[in-house]
Structure P
């Protein structure tokens, strides 16, 4: 991503944050209330793909992907308000996942990982996540048990 694209994304996240604070509709949304919007926008993305296939025009698909991205960012802003996670957590999580699941591309020197199937990589990733969650829970329990 070019530097100006990063700036554009950061500006976009700021705009969604402002909408969350000041827009009557955005400010009252919840994860639950946005489910129908996510479903509708996903269907519109699929329609955009159909238009692209049928007519060769990507204009509608581009617009609909933007609408879907707005909902992803809005969900992340809401989650940050709730203390759950941030947009940066979403991005770093998917970045880790894509690199982990593509060892032939991102760590070809790891011959063992490079020979694993997609499903085996997903299983390893799930085991790592569970171990991390258990470790976090144990740290919390140890901290909360101290006088």
Structure Q
């Protein structure tokens, strides 16, 4: 297996990432896939673990964002997912470590993510990698 970085122009590979995300999170339905692919922001990319047969077995989405009041860039990490038949192989950890190293090279000030409190294993991985809870809940309002 190898780690790969996919950007907006890698539509076929990103479609494979979306398929994996869809199975885990029940989002990005197949009918909207082309629309999603055409609307990906320039400042986002997927990090994926890919098998020798080009199957995506783990992925996450990273979006680079500027914090104007802090005058810094950050990475926002979303949709960390590993195929259930590949769990326990430290794939999520490897994906996250890749993002951390990339952030250091690109002088990103910090990484940010949210994680449901029910996702105990994911939260353990994040804490083990040095992420700290901000002690806040995410609020969302549908418009």
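Read the figures in this text as sums done on the coordinates, not as results from a lab. Since the model is a prediction, treat every value here as computed from it, not as a measurement.
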Figure out for me which of the structures P, Q the number 1.05 belongs to, where Rg/Rh (Cα atoms, Kirkwood Rh) was derived from the coordinates. P
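Which of P, Q yields -9500 for helix-only ellipticity at 222 nm (-39500 (n - 2.57) for each DSSP H run of 4 or more, over all residues; to 500), as computed?
It traces back to Q.
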Which of P, Q yields 19 for relative contact order in percent (Cα under 8 Å, 6 or more apart), as computed? Q
To which of P, Q does the computed value 43, 27, 23 (Cα extents along the principal axes in Å, for residues 8-71 alone) belong? Q
